[in-house]
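No lab work stands behind these numbers, since they all come straight from the coordinates. Model, not experiment: these values are computed from the prediction. Cβ atoms are built from the backbone, for glycine too; each structure is taken alone.
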Structure 1
Amino acid sequence: MKLNIRNPLIFVDLETTGLDIIKDRIVEIAVLKINVDGKEEIKVRRVNPEMPIPAEATAIHGITDEDVKNEPTFKEVAKSLVSYIEGCDFAGFNSNKFDFPLLAEEFLRAGIDFDLKKRKFIDVQTIFHKMEKRTLAAAFKFYCEKELENAHNAGADSFATYEVLKAQLDRYSDLKNDVDYLSEFSAQTRSVDFIGRIILDEKDVEVFNFGKHKGKSVVEVLEKEPSYYSWMMNGDFPLYTKKVLTNIYLKMKQK
């Protein structure tokens, strides 16, 4: 099934030094662009993470310090990447929880204020889990009747994710071939930041989704307990979460 898209759709897969979106870094990024006319373009780029790659990470994706020592840093490729993905919607596998939050952090660390939140996001894993509840390799075998070779190779994973999404649309008649619908369907929560520390409630009010103030309006908390803003800004939270919090804080002060 050909995807029904109004904007180019980017399938992103990252290989990284680990699973901590605050501390870990990208070592390989694959960007598969599906153009509106159906034409496919794939770009795979290894990146020097400017930190040692732990052995446990290398055991998964096979990329070593030696492999990336002469590669550019993310900061050096960030502008060309932004140019390539500008105006696109996004898709991935477990991407709403990991790939997109980490990518947003890398852009901010590189000094580029590229607001990914303005785009639509499809998480193929979320669709899969809602429908079948398994892994990418299992999804590929289940939907496409193929074995996933070179798993944890960013390019192979991106193409597999693309094939799974098309097969999901073929299999489930109640899934709409529409990016807006798929983005909403594959969202776990209506998060304002990427990792869901701040979400929208049923009245579209920004509320905290963690800790002692879970479920409370961000504005109300900051008005009653101003020190909570400083605590979060100085705490171990993603840069994007801090950016979102600051925007809310500044709007509150302007009223």
Structure 2
Amino acid sequence: MRRANSLGVEIVLATGRRHTFALPVAQALGIDLTLISSNGAVTRRGSGELFHRDPLPVASAMDLVAHMTDFRRNMVITFDGDESGALMLETLDELNGSIKRWLEKNAHCLRFVHPIERGLTCDPIQAMFCGTVARMMEAQEQLRKNPALLGRVTALKTQYDERDLCILDILNKGCSKGAALKRWASRRGYAPGEVMAIGDNYNDIEMLEFAGYPFVMGNATEELRGRGWKTTLCNNENGVAEAVDAVLEGLE
């Protein structure tokens, strides 16, 4: 990635993580870049300058909580920031079994509110449901029972079958990594054919569909690898470097 940047390629990191949680990874690269976080809900420069924020309207969040009441123990509400309270939840009971390490790293941001509606006094960035694959399939089915709510939000899934872990992120309507990347590319004057994207999970689909050079990691979900996009090596085989080098060599 540093080689690409030295050749004039602009680097954008797109992640489901919060901006402040992903920032140390971005800073480790040692280059000026843009960070799309929370699955497209926030876009900032690495220096912190805000380009775009797409929050989940509090009215939609309240309706979501009411409709998904059976999944409260799987839910975390995210706000933009790193201060205490940026992550709001009712209990750790079910979450500890699924994302214990993530909770430990974000312990300073946790705020417990019961019932969680009491803490929804402003627009959050997103709501997250987390649990086993089977449990989150139930959550998806529950969401489908409310078409009116689904018409006002976006549901994005990240799934790790080997860990029996699924994360279901609920964002504002039309919000995704792909929408955020398209917005940034438009600002910078880049056509889709000038954009490369690398992804490995369901929440990367919109981004890969937008990019003229889409690459899927070798460890990606089977569905992504079956969509006809070029496949690079796995995460532990330097797959990102392999894909970047392949595109750079084709352009030089």
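Compare mean count of other Cβ atoms within 10 Å over residues 134-141 across structures 1, 2 and report the one with the greatest value.
1
Of the structures labelled 1, 2, one was used to calculate Cα extents along the principal axes in Å, for residues 110-157 alone, giving 41, 25, 13. Name it.
Derived from 1, not from the others.
Taking 15 as the value of relative contact order in percent (Cα under 8 Å, 6 or more apart) derived from one of the structures shown (1, 2), identify that structure.
2
When you work out FRET efficiency 1/(1 + (r/R0)^6) of positions 142 and 182 (r between Cβ atoms, R0 = 30 Å, to 0.05) for each of the structures 1, 2, which one comes out largest?
Evaluating FRET efficiency 1/(1 + (r/R0)^6) of positions 142 and 182 (r between Cβ atoms, R0 = 30 Å, to 0.05) on every structure, the highest lands on 1.
Could you tell me which structure in 1, 2 was used to calculate helix-only ellipticity at 222 nm (-39500 (n - 2.57) for each DSSP H run of 4 or more, over all residues; to 500) as -9500?
2
For P(r) over Cα pairs in 5 Å bins from 0, in percent, for residues 198-237 alone, the calculated result is 6, 30, 39, 19, 6, 0, so let me know which of 1, 2 that is.
It must be structure 2, since only it matches.
When you work out mean count of other Cβ atoms within 10 Å over residues 174-181 for each of the structures 1, 2, which one comes out largest?
Going through 1, 2 one by one, mean count of other Cβ atoms within 10 Å over residues 174-181 is largest in 2.
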